[in-house]
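In what follows, structures are represented as structure tokens.
Each value in this text was obtained by applying a stated rule to the coordinates, not by laboratory testing. Worth saying up front: this structure is predicted, and the values here are computed from it rather than measured. Cβ atoms are built from the backbone, for glycine too; each structure is taken alone.
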Structure P
Amino acid sequence: MNIKKILFFFLFISSYIVSAQIEETKLDVLITNTLKTFEVPGISVGVLKDGEVVYAKGHGVRAISNKKEMNKNTLVGVASNSKGFTCFALAMMVDAGKLNWNDKVTKHIPEFRLQDPWVTAQFTVRDLVTHRSGLGLGSGDLMFFPENGHFKVEDVINNVKYLEPQSSFRSTFEYNNNMFIIAGEVLKRVSGLTWETFIETRIMKPVGMTNSKASYNRVKDKSNIIEAHTLADGKLEEIPHDWSETANAAGGIISNVEDMLTWAKFLMNDAVTQSDERLLSENLFHELWQLQTPLTVRKNDSYNSHFKGYGLGWFLTDVKGGYKQVYHTGGLLGTVTQFTMIPELDLAIVVLTNQMNGSAFNTITNTIKDSYLGYEDRNWLEKLGKSNTEWLAYNDSIKASVYGQVKKMKNSPIFPENNMLTGTYTDDWFGNVIVSESKKGLTITCENSITLTGQLLPYNATTYVAKWNNRSYDADVFVQFTFNKKGEAVSASTSYIAPITDFSFDFQNLELKKTN
């Protein structure tokens, strides 16, 4: 065999391996087993290859209460997968000459302030959407999470100046939702449309996302929509939808597998719609998928990646053989989603779930992706199932230890009298936290986030545990008090008990000073 034939042979084999597709029946079985392994009631999955939908199905149920089947049209909150829409919308305004990525935020929102005046003056629209503000992971998310709080967009803009930086400006990637909320306000001010109206009329409608809405409250027909679920104290429970309309620009979109595949097809067609309408210039679309903020690739990366980082609304990395991967995940209380594209393979994978376990979507996405990249079966279900079990057990052991200590300390004489703790404690951005006494003991209530209320249980001489009444939050925290010479509490700080606590319940940002 001559060298040309050998080269052709290897090119043929390589092409065949890369284009291989996991069998539909095997994928069905995988998803069914994923539901069981991770206790997820329902999952819908879509795969787009070479411009064609090769898989679009729902498995399991939309809600454990009604047992209605999940299908490809079932609506799910895609959460932070909305961020790609926000950046696309901003890019359209750049295209229209109404905005520049390097505009100072104060040009469009004069009242915008951060703690450092120099950072405020230098902070650009690009900085809003690249997670390099210097604020900590999830900093300030309690302004919109959980739902039913009193904070509006203008409150977010006003309050970010009180948030303490965790690193220097532009030095570190730290995921931040509030900057995207402010980016949504920039879009509103330069376009004259609300973020929701712009997303639906200027993007979703021309793209062909006929069943999607920019927020939960804009969905009129809820006959085929999920209910959220989570493990509350180890038991699977159905919980109410939870997302504040204030944060729509960071994660408000409601969609389904079919529409998200339509979005993927549009993006991989270079931002040209099915009716040949270009919504964004080639140069600006290209910029969305360029690295802005670098991230570290693990030494033993599963996909032999060489780089990783965040672009404009998208995570970016390379996978086996140097293929660029553009992706994002999203999480709400009781829902997690994953959206993955490998444009050079013309491949997109969408996984939408109604339980907040990321191991489930990683199992499915990785298995599908591996089949197209030519990896042998790496049994992601077994691997991630094992690590998930160990992770839950580890967190449960921490909680058990903490509440074991609480039980031991019950009726201990070392604690101060309750009246030494009761009163109003105020944080500059979060507002009032009220410690009061009831027949059952001390209670804690967050005035601006009315669903955050619970018991305050003694842990040691200066520290209590806030045990929230809503167990689905899985976010109990230590509350450590400081006292004056009279033994009266004058301030308090908070920190989570177990690392499973979602970063959006970032109680570590609170600096509570007793004001009454």
Structure Q
Amino acid sequence: MRYSLMATVAMSVLLGACGTAATSKNVAMGLDTATPAAKPLSILSMGEYRTGVFDESAAEIPAFDPVTKRIFVVNGGDKAIDILDLSNPNEITKTGSLDLSNWGKAANSVAVHDGVVAVAVENNDKQAVGKAVFFTTDGDFIAAVTVGALPDMIKFTPDGKYVLVANEGEPNDAFDNDPEGSVSIIPVSGDVAKLTDADVRNVDFAFLNDATLPYGMRVSNPGTSSVAQDVEPEYIAVSKDSKTAYVSLQENNAVAILDIATASVIRVAGLGFKDHSVNAFDASDKDGKINIRTWPVMGMYMPDTIDTIEIDGKTWVLIANEGDSRDYDGYSEETRVGKLTLDPVAFPNAASLQKDENLGRLKTTKAQGDIDGDGDFDVIYSYGARSFSVLDAGAKMVYDSGDQFEQYMAANYGNVFNASNTENYSRDNRSDDKGPEPEGLASGYVNGTPYAFIGLERQGGFMVYDLTNPVNPQFVTYHSDRRYSGSPEADTAGELAPEGMLFVDAKNSPTGNAMLIVASEVSGSTKVYDLK
């Protein structure tokens, strides 16, 4: 191996601390965690727009323009941007769409600022460079510039001076073409119509190719790709002062910190591993019961959505720890624990652990775990952490929600615990994968109190936490408009698979209260919630 991950993991296992989030509910031991009781929040379900398209990603990422009161939603099914009228939040209507076919295959992300709509569009050749395309909020074309391969997320800085694009750079199915991941930085403070490709600055990760990777970061390829090719930027958050960007490198279990003005990487921070001998989780879909318990497994956080919030003058970074693997026809790291050859010293009870009702069904990786290179596995890894975490401005983890998501679901939704997002009453179906699968995330202030909203892709609905003390957030509530008595295929099962979540400040909201907009990709629906 070209990096020191195995050695550091071995030391971490011996120490039992994992470097970052080895404790259950709060990893900020030694910090003042005195926290007042969570402030309750009223969540009122309001209007929705339903495409009627099931499981075709017909509603993925929302953006909102407060001037025109329009929501712009990525519709993967139509490969377009739906334009929705939110002037009456109780009755959302579609008023038009943006056709992206002139610039590529499909829209992956959308953002709006000061009358300009920015769209990330992937190439018809997924491994070729994509486009950032700009429109007015009325849908008139302004400009298009070239960005990196597979632009997956696009975002304006809060001051509106830059647009940032996370270029994931995924390989093809044959795994013989793996473009480098990158972040494009586009200045938009001038006349957007005059933008050219020369204005775009691309931040790459080639400096990692010959470097020792930070502890807790990983690569997951068969040795045919460089580290820069393995890096896949997923999502971007920006500090309130518009100076710093935080980029989730999901498959790499890391976060990159960028200086926007200089278009440079400040550092890449590995997220470490979650010690499931301390943090309980349900590992099997074949045990016929809910069984949340500890196991000798290390969880890889692998965040999808990342967000920032300023609390008492400090920047805090929030991550939704979904998990993801590299799984292609030409190469797949995925396997199950039952198929591994486990080291007899590290796992003297391997025969018992590898039963289907224990760890045998758990999805794991072949890319890490053989610390001493002798062909058997000394560490078992799982994808995702089934939680959300808080990082400080330097990307050091100060809090993780532990097993709270699964424990809450077990206590309150036992009949549909870890269900699939495409089939109702599929109890325990996702326990061997990533459990409730936190993916979407948004944050903001409601009447002076900072809250985090974490969408559960498989379970549905969203968790709410009071962030008044960011090193010890307090659980507030869980809200779900999924209807288990309905039929997902017939579009009577409510909201399925929250993908994109957007917080709207009260000053920008048509109701005068803060608002949450949620796009759910399996149900192909966009719904708004009034918060107070």
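Structure summary
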| read-out | value |
| --- | --- |
| Mean projected area of the Cα convex hull in nm² - structure with the largest value, from P, Q | P |
| Entry that produces 25, 18, 15 once semi-axes √(5λ) of the Cα gyration tensor in Å, for residues 265-384 alone is calculated, selected from P, Q | P |
| When distance in nm of label points 7 Å out along Cα→Cβ at positions 305 and 345 is computed for each of P, Q, the largest belongs to | Q |
| Highest-scoring label, criterion being Kirkwood radius over Cα pairs in Å, for residues 41-80 alone, among P, Q | Q |
| Which of P, Q yields 0.95 [FRET efficiency 1/(1 + (r/R0)^6) of positions 233 and 401 (r between Cβ atoms, R0 = 25 Å, to 0.05), calculated] | P |
| If FRET efficiency 1/(1 + (r/R0)^6) of positions 49 and 297 (r between Cβ atoms, R0 = 41 Å, to 0.05) is computed and equals 0.50, the structure in P, Q | Q |
| Structure from which 12.9 was derived, mean count of other Cβ atoms within 10 Å over residues 393-400, options P, Q | P |
| Winner on mean count of other Cβ atoms within 10 Å over residues 273-280 once structures P, Q are ranked, highest first | Q |
| Origin of the value -1500, where helix-only ellipticity at 222 nm (-39500 (n - 2.57) for each DSSP H run of 4 or more, over all residues; to 500) was derived from one of P, Q | Q |
